[in-house]
Structure 1
Amino acid sequence: MIAQLKVALAEGKRVAVLMGGSSPERAVSLKSGAAMLAALERTGWNPLSIDPADGRALSAALNDNRVAVAVLALHGSGGEDGAIQGFLETLAIPYTGSFVGPSALCMNKILSKRLFRDAGLPTPPWQEIVLDGNHPEAPLPELAVTLPCFVKPMSTGSSVGISRVADGEDLRQALLLAARAGGVGETRVLVEQEIRGVELTLSVLNDTPLPLIEIRPGEAFYDYHAKYASNQTRYLIPPENVGPEIMEQATRIGLEAGRLAGCRGLYRVDLIVDAEGRPWILEINTLPGMTATSLAPKAAAAVGLSFDDLVERILAGAGLESCPAGC
């Protein structure tokens, strides 16, 4: 891809960083995109930025600028769920990150949990609850998981709309919050059993695992504030509270999950290790954050990859040549 891009740039084509969008994670996306844009500028790629928040103008922006490849710095709905990926495929524009199917699958927490379960990969017990959109005060179904639990929107990232529920009286409000965060008309919500233990994350770059990171949040759990605004969260490389055998097992399980889902490029698998030393998969992020506090750049730095190196390797992984749709 790099050699092809150099030819394309010589012909006046451009590398575009798609950033912003209209999801609740827009602010984080703008930070990721600005960092990636600066890295590509430093390494001589003469990039431009495009904000796909106005979908009607996106096609014109891509065509008018003769975009040869799209670097995706989008997060959340519309950018991480297969929508922008499918749009780019219709224009035959190569892009970074996973293809349509894996993007949609991993963004849908319920479908990805089913995939993990059916493949025999460990993931915390969960329950799908469908709310009555016309009657939000209707009786709730009986919980199939025990408290405390986490209530999560079916398809958001950055911990948007997630609540930890320890008291059954708080459950309804947590469900309504998650449904609202999931988007207009969304009624499906994930309720997941809390697993207490050591939080780990595994970044994978072009099918190569980067070092595991132990996340030690200062808050009650690793929520949006802990990820992007807190100076209390600690990131430990290598992890301090799990041994080499557990780290090897967590890496193996994370890689297996990513390959099973069909992920490519840079993606991140979030896990938790319980008190018995068993790793559990929480979710896969197909377009991890690339901000100053993001995890994948920290993991890359641990093996000597600068931020600029990481972005160039992400760029090198772009393409449509193996697209399942044959585009």
Structure 2
Amino acid sequence: MNELSRQFINRYQGGFPLEEQPFASVATDLGTDSTTLIDSIQGLLDEEVLSRFGPLYDASSMGGSLTLAALSVPDERFDEVAALVNEMPEIAHNYQREHMLNMWFVIATEAPELLQQCIDRIEQAANLPVYNFPKLQTFYLGLWLLLDESGAVSTQPVPGPLKQGGMIIDELDRKIVQATQAGLALLTAPYTEVAGACGCDTRTVLRRMQRMLDRGVIRRIGAIPNHYRLGLRGNGMSVWDVDDEKLIELGARVGRLDFVSHCYERPRHPPIWPYNLFAMVHGHDRAEVMSKVDRIIELLGPDCKQHDVLFSTRILKKTGLRLVA
């Protein structure tokens, strides 16, 4: 990876400008020109170093619903059921994990009532029960990767506070989301391209997207690195059975750890699932993840009754939010 690509990833996983010619501003900041920068980003996408480039949307902040759900799928049916789940546009991510509950996916819908409808469709198509784990409380959300001069990757907290509040999007907002949910065009004036697709002017697009950014509908705009390609191949969903009375305090402490990218309270499903605290832990390999899990064990102490770590073994789908046309 060249120095321009490294600096771009390090600086612009968020904060990509909302202005008519954003690549010109970023190129000046990085000491290059727009054409070279755009070619570099295209190369990162082609090599799958970046999963996507553009805005990262939050369905729940725009009046919709977002949940984590799981299935226990017999091995002989796994690929069949994965295909059934993945073909649904509401499925934003889907992973195979090592556990009796071996398929974990994120459902994102425009309206709350559509989420249960999606769960019902999955249960009917797969003839299996869906275990629903909506987030009850967010302690931390965000993963920012840093590459050193050798290309080694480390993690740090996302700069700035987590924006919350949300808004109900109107028809024009919805068109803007649809036009950008797969990423921004690598053109000198990408928001002008969005404006043309939405039947409005560029200033309106910039104003609308800034409002969505301010209200947390857009979490951030920029490069979305593929952490597997960058060397973080250890991906453990650590889950913890924590005393309910101390959950807020302990969840906040776990969420402040620099190697945790997501930390939530989610419901238990006894007897199959006794855990109420979820924390995603990333490392270069399983041994590194487990050493970080040991730090969480020490932090929680006797307030944790039991825990588990579910390693992902396969990415089945990873697209992010998709509003249906």
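Any idea which of 1, 2 comes out highest on relative contact order in percent (Cα under 8 Å, 6 or more apart)?
The maximum falls on structure 2.
For the read-out distance in nm of label points 7 Å out along Cα→Cβ at positions 18 and 106, a value of 2.1 was computed from one structure; give its label from 1, 2.
That value comes from structure 2.
Please state which of the structures 1, 2 yields 20.5 when mean count of other Cβ atoms within 10 Å over residues 58-65 is computed from it.
Value 20.5 for mean count of other Cβ atoms within 10 Å over residues 58-65 corresponds to 2 out of 1, 2.
Bear in mind these aren't lab numbers, they're just calculated from the coordinates by the rules spelled out. Worth saying up front: this structure is predicted, and the values here are computed from it rather than measured. Cβ atoms are built from the backbone, for glycine too; each structure is taken alone.
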